[in-house]
Structure 1
Amino acid sequence: MKKGVKFSNVIIFMGAWSTTKIPMFLFEMGLLGKKFALIRLVLSIIAIIK
């Protein structure tokens, strides 16, 4: 923020960073199934972009 970045860009970055972690995705695939993990990942990315 001190370098002139918009607050919305910070929120987008933090959201993307926190929801698209590969180890968490692999854990979800193993525990909850591939379909669930993919749906959650896609919906998270869509929500961050909007």
Structure 2
Amino acid sequence: MESNLRYYLRRAAEERTAANRAVTPQARDWHSKLAGEFALRANACAPTAMTA
């Protein structure tokens, strides 16, 4: 089973690709927005580094 982190990273990449391939500015903006939201979710799932 795919972890949440890997899922969000994959979806962010897919949406960035869709934004790059979008024909209309509206579609490009929407895909970019989705890519950003998935990236934020991936960031929230990512393990944090421990500092001493």
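The numbers here are math on the coordinates, done by the rules we state, and not lab data. Because the structure is predicted, anything quoted here is derived from the model rather than measured. Cβ atoms are built from the backbone, for glycine too; each structure is taken alone.
Structure notes:
- For 38 (relative contact order in percent (Cα under 8 Å, 6 or more apart), calculated) the corresponding structure among 1, 2: 1
- Label whose coordinates, when FRET efficiency 1/(1 + (r/R0)^6) of positions 5 and 29 (r between Cβ atoms, R0 = 30 Å, to 0.05) is calculated, return 0.70 (choices 1, 2): 2
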